[in-house]
Structure 1
């Protein structure tokens, strides 16, 4: 039985003031595997105080010093790559193939920020004035359970590059992952107080971060609902905010695409992180004239997709993170049936042999209308909606008919045509002919998918305040 009973504040693993104990439950078996002692408002204020004190000197470090810290962090993360992957699989049931990719992306993100930092101009001449880009201050970072350490590394490597200090509130369902990544940051030799981790609940630790006047900026990844609460609270002290929120990403297959190649790839995009991903392509838009052919290929593809033990290298869909999340996804499957969508494969109930865990059948609805709830609301599970369209204009109208705008995908044999379509999409990122990630390209949402951008120069500038000096 594991016991997570420390938080990381001011360069040390310390016993929290908080006394609330939360059970750690395996999503594969629903059995208790450990306990975590959560931090409280006092722990959060202590962490903010430490970060505020550290900011006095860390904000004045040189570019070369920050690069050295990031290089050491990259080395430490690389040495713990297996641990980081394994604990992700164990704690929330991320599939091995997805978790291994996340670990590699962590290293890529650090490397990208090092490259950006080498050439970034913190002192610029604009007109006849000097503009200095200085670190914004202490950053409060609030992280969800899906891809927890990936988000942490992206945000903290950017904060370090900018000269900011930080207090991180990970999800209470990611405490084992947090323990490993906190050890990585500790072993990277950063000065005391620069990075702090406080395990705790959103309405306790997250609320204190949101209202604390010594926090200058909040970087949040999570649901749109919680993002709005944070934004409302942050305005009282005029905190800067970066919000990476929900999505209902369209995946458009154009009429010139090779369906035998593109449909299976589109399904993997929908089942990214077992469907528990804000960037998952959960609305598949296909030409009306090719709907039956798409249905046939999609059904055959899913019949060969493995739903099962996330440790197995060939598993595509693992368990939902919790019983609550499992029930949420099952409810949406029932809603889809009630709305009149055609169930192509999957459906209610757990797959045979997986009754103990939070496993959902890989599910596809077809003949979906875009105004149905299953097409408009973020389900966060392995449920794909196939939506037919008449022509390119109709496809674009359907794709953009959503409150979200985080991510999108387009498949076409004509790349120029795909680029023209991409330029019309209301989405912060568009992948053409596949799934890809660029650690230097901006990531963030249009509409209710968020505010601000992460990664590369765009992400770094979110952690900096421009100061103009005239005369």
Structure 2
């Protein structure tokens, strides 16, 4: 077999295992295959301490903030996030950038060898023809690949974001220093359940016995599940609304600034600075009120696990954090913003940030995957834009443009907004860019990370 010549070869081989579009069976959500692969590989997931992050929204930002802080503190830090916006290496990297190509190549050869051994030694699990068998999923192999890269790179800590859910997620073979859970929404209901309680139960699967949990503000139904799970597993629970408030929030086109108001607690709070220090104003390069909450959660997780990191290092790490596709400006004069918001709540927050910065009656380019609550999303954005272009979010994820068009048409009633459909994604991007430049109006493009990726690539090529 021809050796891999670089990371591109490895990802091309891995792409042969992508099975999302074929429909994932129940057998795709199980951990026995991951445990076997990890054991065959000498447990690379144990090569360094882990901080594990789950949730419906904000987990990529929180993961990246934690990783950047730890890198700024001098730790060799591996970071695992999804999805990527431009290329696969964004998903598995060091905090400060990609691994060396030699790391990707060597780990890729190791991964391919592990898969060959697993198929040979455990045909009942890895042979699709067997009653309980199925080929390893793309995400299982990508996750193992990340751990192999970190071991090859001699990482000192790994910050790991879950893919979908938590309990049966491929990342859930780790024993973390702390589990971090961001806000919960109704998402992937065909796999995780159709209530907040059911989805919270899946996310709560990353809570480990005796390990602390840092939990963002949650709906009551989800919060009850998290409290119950943490109590049953004797896992100390740090609920952010009990710890601090965010004051003096200022969001501009250049970033986000806020203060942390520590609440008086009888017990120890990881956010309380050493006396007589107080927290100075927080400054983020990332834009949006939600990023202030994400930063508070990241700070809490780091303070629990690495309490000796100086305050100035924490602040510097937060300021340096950036992440593609999160309210990212890809063009100026006029401003063109891309954001991967793909749930009603995240879209609402994204839209609120956009209109606070640029006002109403501007332009929107929207595309989402077929499994999203597009009717609710349409209602969130229709009142605020003068012209909306609907399209597909690229070709990777299945979309239902007829459903999207119907939802926006129904939500359009009573509002003076032009809604048009341009099925081809690249044509839609060109049309939106032309309108923005002609009218000198800012443009927001959102609904999917895959749409954000298409737009980012488009502007990188012109």
Check the numbers for distance in nm of label points 7 Å out along Cα→Cβ at positions 124 and 452 across 1, 2 and tell me which is largest. 2
Looking just at volume of the Cα convex hull per residue in Å³, which of the labels 1, 2 belongs to the structure with the highest value? 2
So if we calculate volume of the Cα convex hull per residue in Å³, for residues 148-211 alone for every structure here (1, 2), which label has the highest result? 2
Using FRET efficiency 1/(1 + (r/R0)^6) of positions 68 and 268 (r between Cβ atoms, R0 = 41 Å, to 0.05) as the calculated read-out, with 0.60 as its value, let me know the right label among 1, 2. 1
Can you say which of 1, 2 returns 0.9 when distance in nm of label points 7 Å out along Cα→Cβ at positions 388 and 412 is computed? 2
With relative contact order in percent (Cα under 8 Å, 6 or more apart) derived as 15, matching label from 1, 2: 2
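Only the coordinates and a few stated rules stand behind these numbers; no lab work does. Bear in mind the structure is a predicted one, so any value in this text is a computation, not a measurement. Cβ atoms are built from the backbone, for glycine too; each structure is taken alone.
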